[in-house]
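Peer 1: Each in structure tokens, the structures are laid out below.
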Structure P
Amino acid sequence: MFREILGKYGVEFAAALPFSACRVFSPELIERRGTSPSAIKTALLFLVPYYVNDGIGGNISVYARAHDYHFFFENLYKEAIPLLESAYGAPFYGFADKSAIAEVHAASSAGLGMIGDSGLIINKKYGSYVFIGELLTPAEPESFGISEGEAFEPSFCSHCGACKKACPMSEGLGCLSMVTQKKGELTESERDFIKKYGSAWGCDICSAVCPYTKKAIAACAETPIEFFRQDRIVRLSSEAVNAMDKATFRGRAFAWRGKKTILRNLEIFEEKQPTAIG
């Protein structure tokens, strides 16, 4: 039943997992929903594909080219949770991105994909271009066709090393995507990496070189979800960002660190003097 309900929103891969098989690292996020981790019995894990082939020339990560994906999850939960609660007679609590559990570990343990050396979930159809969502509920695992006593273990990629070899920050400087989201002044090395790789926001290198993801893309595994196909921005410029009003800017995933951060990156990329950041 839960697969049919989620399938109405373009979700093709969904599975149930006993909550005991999840790694809980932020129990307070569950408590803020008015319940406790001890009351949760089952986690429903699902994948939301977001890849669209925009061709070459982009300077922001593929995940940030459509409207902010958090809005997709908000709308999905607003509509799907009442249907699930009616079907299973129990409350459901939706999470995505900011989660109480280790999402990648749980998604792989539920059989939705393997864990790559990049730390990303790799799905057989969509590669690593997927978001992970989860719905937590006190409904018993048996309600979803699984048993508490079943063995649920994550699977892993073949460790070919492609992602680690291609990572521009392999020198121990961290993650390029995180550098583009860093507030304040950047080090000279960090500025050089943004300029060299032309990344104004995020980084897709580890996904792009993964043989599993490359195979998925070669098979034209684009998202069927219309939300991620509309109003896409492939390439940003300082002029375009400055022209956005507050509502338009806030509707994008690259907005969460504020205009100053993305403008700094663009100015570095465009080889201009960086704007001072307070």
Structure Q
Amino acid sequence: MNVSITRRLAAICALSLTCGTLSAQTGFDFGLRGGIHTSSLLNKEDQDAGAELDYKMKIGFAAGVGAGYTFNNHMGVGIDILYSKQGQGYGGTTSYIAAHRNENISGLFESLALVNGINMDNTYTARTVINCIKIPIMYRYTGDNTKKSYFSSYIGPQFNILSGASYMVNDKDAPIPDFSAKDVFTKMTFDVVLGLGANVQLSDNILLTAHFRLDYGLSDMENKSYTTPGGDKFYPTDRSATHNATGGILVGLNYSMVKQAKKDTKGAPQVKKK
């Protein structure tokens, strides 16, 4: 290939790369978050209990604020602070509880119904309600953010801070006498979070985001070391770990201060005309 042509092609490629930085997006964004999810408290003994403790879907919600920084067309970081209402729903047949009441939480629901005067006939429903403050720290990867709409994803660790807990049996509050339900859960757990979705630029500064969001607790949600005021262990000694999990849609409305990086023309190669 002619040396002159080779030099021209190299110059054109270098110029293309230089011009590419002209549209690179950098800057901060912040905004509101809100969405709904299903949630679970996953425990082996509870899941294996059968007819006395069937798992039921529980719908919860999350809402809060978030902020982030975009490094270039595809990468950035973010942090959210979310209030999340979650937990687990159950249903069961009371005649089966007697055989396994010390192995899973069906026995707890039976006891709470008794002390709170809640009638448990042949079948019952119950709920464990968990309120949390979630703080995910995320690495964000997107499609080309210079476009009006583009693919968006994030992944990272999450701190899950317990703010409240309660039990319900047959849609009635079932508090534990002498101490709070919050005492029997871990004050803070460590989770992992993943989000997949899309971003839409509504205007120069307003960005709409929507993600299918999953998080899973790596730590035990239950405080297995808790001892009641009477000196008894609240949980069975051999009870396995209970992991919190949620999955749903989280929508965000951001004010974006992202701007185009200015092109540095110093030393830019020039293509001479013939």
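Peer 1: For the read-out helix-only ellipticity at 222 nm (-39500 (n - 2.57) for each DSSP H run of 4 or more, over all residues; to 500), a value of -9000 was computed from one structure; give its label from P, Q.
Peer 2: Values: P: -9000; Q: -3500.
The read-out was computed on structure P.
Peer 1: On to the next question. By the measure mean count of other Cβ atoms within 10 Å over residues 75-82, tell me the structure among P, Q with the highest figure.
Peer 2: On the way: P: 15.9; Q: 18.9.
Top value of mean count of other Cβ atoms within 10 Å over residues 75-82 goes to structure Q.
Peer 1: 38, 18, 18 is what came out when Cα extents along the principal axes in Å, for residues 155-202 alone was calculated for one structure; which of P, Q is it?
Peer 2: Numbers: P: 38, 18, 18; Q: 51, 25, 16.
Comparing all candidates, it corresponds to P.
Peer 1: Out of P, Q, choose the structure whose coordinates give P(r) over Cα pairs in 5 Å bins from 0, in percent equal to 1, 5, 12, 15, 17, 16, 14, 10, 6, 3, 1, 0, 0 when calculated.
Peer 2: Numbers: P: 1, 5, 12, 15, 17, 16, 14, 10, 6, 3, 1, 0, 0; Q: 1, 5, 10, 14, 12, 10, 9, 7, 7, 6, 5, 4, 3, 2, 2, 2, 1, 1, 0.
Only one of P, Q returns 1, 5, 12, 15, 17, 16, 14, 10, 6, 3, 1, 0, 0 for P(r) over Cα pairs in 5 Å bins from 0, in percent, namely P.
FYI, it's all coordinate maths here, none of it is from the lab. What you are looking at is a predicted structure, and each value in this text was computed from that prediction instead of being measured. Cβ atoms are built from the backbone, for glycine too; each structure is taken alone.
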